1. 1, 2, 3: which one has mean count of other Cβ atoms within 10 Å over residues 82-89, as calculated, at 18.0?
2. Quick check on the output: 31, 60, 9, 0 is P(r) over Cα pairs in 20 Å bins from 0, in percent, derived from one of 1, 2, 3. Which one produced it?
3. Where does the value 3.3 come from, among 1, 2, 3, when distance in nm of label points 7 Å out along Cα→Cβ at positions 178 and 234 is the thing being computed?
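Only the coordinates and a few stated rules stand behind these numbers; no lab work does. Note that the structure is a prediction, hence the values are computed from the model and not measured. Cβ atoms are built from the backbone, for glycine too; each structure is taken alone.
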Structure 1
Amino acid sequence: MRMRIGRPAALLCLALVLALSSCTEARRAAPAVIATGPQGGVYHALGTAFEEVSADWRVPLTALASGASVANLEQVGAGEADLGFALADIAALAVAGDPPFDSPQPISALAKLYDNHTHLIVQDGSEVRQLADLGGALVALGPEGSGTELMSGRLLETAGLMGPEAGPARVETVTMDLLESTQALAEGEIDALFWSSGIPAEAVTVLAETTAVRLIDLSEWVGPLTERYGGHYAEVPVPVDAYPGVPGVRTVGVASLLVAHSGLARGTVDALTEDLFASREALVVHHPSIRQLSERAAIGTLPVPLHPGAADYFKRVKTAQH
């Protein structure tokens, strides 16, 4: 005897089939492109980790190496990448359309990820003990179009070592990516290098393992930078065990954000944000900076607005906690 299924039951079965089909399609979504940074830096390492871990996400990611923050924001704004890593102070310029950006960029944030640390590195035998001692030195500012270049320029201009206010103590500068600059410092071709990233940065670790180097304490410049450029900066520690044989210092910190094109679909960003937080432990294995990622701190992205999809996720989390 054949059992007949009533109309309501049949409709319910159809709905379940469609729902399961929808989930399967979401799992098979085309990868989203995430702009990262140069090899040897934390953005590059994290981008590679995101690509690997996201194989199990509803929207997988493909990592794209880049010049870091400025280039990432330009690529996301132009729709050449869906997501990107960026420093909060540079993202603020992108939102406002201030130089180095020609116009306001259509970006929004998924989350604040962690604090970046500004590295000023010299050989251990260098006479440089503070930022002001760099007068006349040849200094690598970081890759062109990077957050490091902007941060190092701001520091040197604030200290009167670069720009229109610089006097006889003006520094000589060159733009280099991290691997180039660490090699140049080890070989004595430059006197110092700047790098802005989470800690540890792989290329700096390799440098410290092969060359006796020191970090310069930059904490005294947090106040002047804040007064001149806004409240994006904080004093943060580089622990004594961050790099082999390198004493700990305190330095200038600025938040790293995960940003997206504002036009990226709300549901897509909701899914990406949820999967990001569900994958924290897996990502920490790839880089310890992700230990700082938390729902409470992640919403602190202003003046970059949260993407509506990310806001949906954080609202759900808040509701569930109450």
Structure 2
Amino acid sequence: MTESARLTGVVPPLVTPLTPEYDVDTASLARLIQYQLAGGVDGVFVLGTSGEGTFLTDEQRQVVLETTVAEVAGQVPVLAGVIDTSTGRVAAHVSAALKAGVDALVATAPFYAATHPAEIERHFKRLAAQAEGVPLYAYDIPPRAGTKLPASLVMSLGEQGVIAGVKDSSGQETSLRELVISRREKALDGFTIMTGSEVTVDSALAFGVDGVVPGLGNVDPAGYARLFKAAVGGDAAAAREEQDRLFRLFDIIKVPDRSRMGASSSALGAFKAGLYLLGVIDCPVTAYPCIPLNDTEIGAVRPLLDRAGLH
């Protein structure tokens, strides 16, 4: 993946399979990667929100990076989350990811401390300078980072060559549309715009987004690959039908009892439960402090997989 290459298609943010002792399960991770490649994905993204990157130790992160790069073996780009609270900490993750041989980097704005757009700009500029020509993507996820990346700042960083694109997980289609329109107005043809929404991919692709980074793609990568192919091929009816099926499959995140766990635990637990039931990973445990799904909740995911045609 060159610096000028425009990322498109389906790039699932992989979960990090863990053993019952909370070590990285490299054998399950390798199977998950092969499951993704067989499904026709266009890239893989590790150590993002679905990858529980901020919950893992630096040593665990490195195991994930090295295992992924080795298993993918250049078949698709490997994007690595370098997500942390401060520029200095993120810079250390950049060095580790480059050492592992990833194809691209993904960073949020600094979080916990309140930041001004000028400080966010400094953050990305420093990371880009350290990236040694490896593409850097901005990750806009306001509920986790505590701030919304302004479209004007994102496009300015793109014009300056600081970032190669953005993953918009703001949940705001108006935000995505503003980015697409601004890209066209500024003739930034090589700038990538990806949606992080699992359930509105067909409509986002229709107005010009380049692809999707779907957490649910862990469970059904082939479904998202079919959706993307239909959408870019102009078959709106087929794209809508596939999106509707995936919309219903996304009900798996509603299975866990939210009175006893948070949103991260329920979503990631459901994705891992699906993969466990499909025989892709050996254990559905989630990283501390997430609360794992119990046997009843895991079992309740099965009918939703069956309904979606996944066995």
Structure 3
Amino acid sequence: MNADGLRSLVAAAMAAPSVHNVQPARWRIDGEALILLEDTARRLTVGDPRGNDAAISLGAAAEGAAIAASAAGLATRVERLDGEAAGGLRPVARLTFVPSAEPDPLLAVLKARASWRGPFLPPSPQDLAAAQALLGEDRVVVCDPVAIAAAAALYDRASYAIILGDGFRAELRHWMRLSPRHPDWARDGLNAAAMQLSAIEALGAGAVLGPLFRPLAALGVAPALLAEAKGFGNAAAVVLFHRAADENPFDSGRAFHRLWLEVDATGLGGNVLAALADDPAAAAAICAAHGIGVDRRLVTALRIGRRDGRPFPRARLPLAEVLLD
């Protein structure tokens, strides 16, 4: 594959999901191969101190490139690299390409996938059937409304427990873009459009997560203001994505990207419920409730349903910053 073809793969891989939309993947062309690197400056030092979420994000980027390569009739071999970081860049993987016969069935939704944090329409029988069709050896699909409500309550408790940390809130606010005037509104992070916040809601979110948090927490009203349980009301399902406990998060990220693309391929949308996996007590409780064994690790969860609203432009870095010389 020539340089133009490799550039097109990187451009397609940029659609991959990443934690807080920090987009840590950087790429270099190496002859007919691609080198994937991590921009270590984008590591979440509070929310992801061990780099687990970064590795998942990088695995998702590698899988995006592999899916894109299938459009050119190529299969991708991913060789993990284990070099030291230099100049803020850590080698992660080398991707080489060999002839293959079939395009990946998820190719059609690769560039269109995006997190949906808005409301859902009431699920139709077809939506519920589409959700159930996602069942697999590494995912549990929870469609029962009572069980979804229980997951929502558990999620809100876990999320609030994490948000109590001053450092976590500061880091989260750093990656939030609550006004279109923010210089990185269209580049990265979590902007108000992606979070489905009106201008007034965005202003309120900044205040609640910022200077008003401690007073509101002391009054006992912060949990209600930050709760997302109502967003589960019309969800078709909650998908619990689990992998072998000893699997490398990079490989989990590759599989997770495919799962999310499968959701989009059904016509449904979804958003990540990271707190269910990040809070150990919540992860243990929901795994026990849904028969996920102790030899498995809850990687993350998705709330999915039929989108009720219009799509929005995704924030992405320009290719010139992601594809290095």
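1. Computed on structure 2.
2. Numbers: 1: 31, 51, 13, 4, 1; 2: 35, 60, 5; 3: 31, 60, 9, 0.
Structure 3 accounts for this read-out.
3. Working through the options, I get structure 2.
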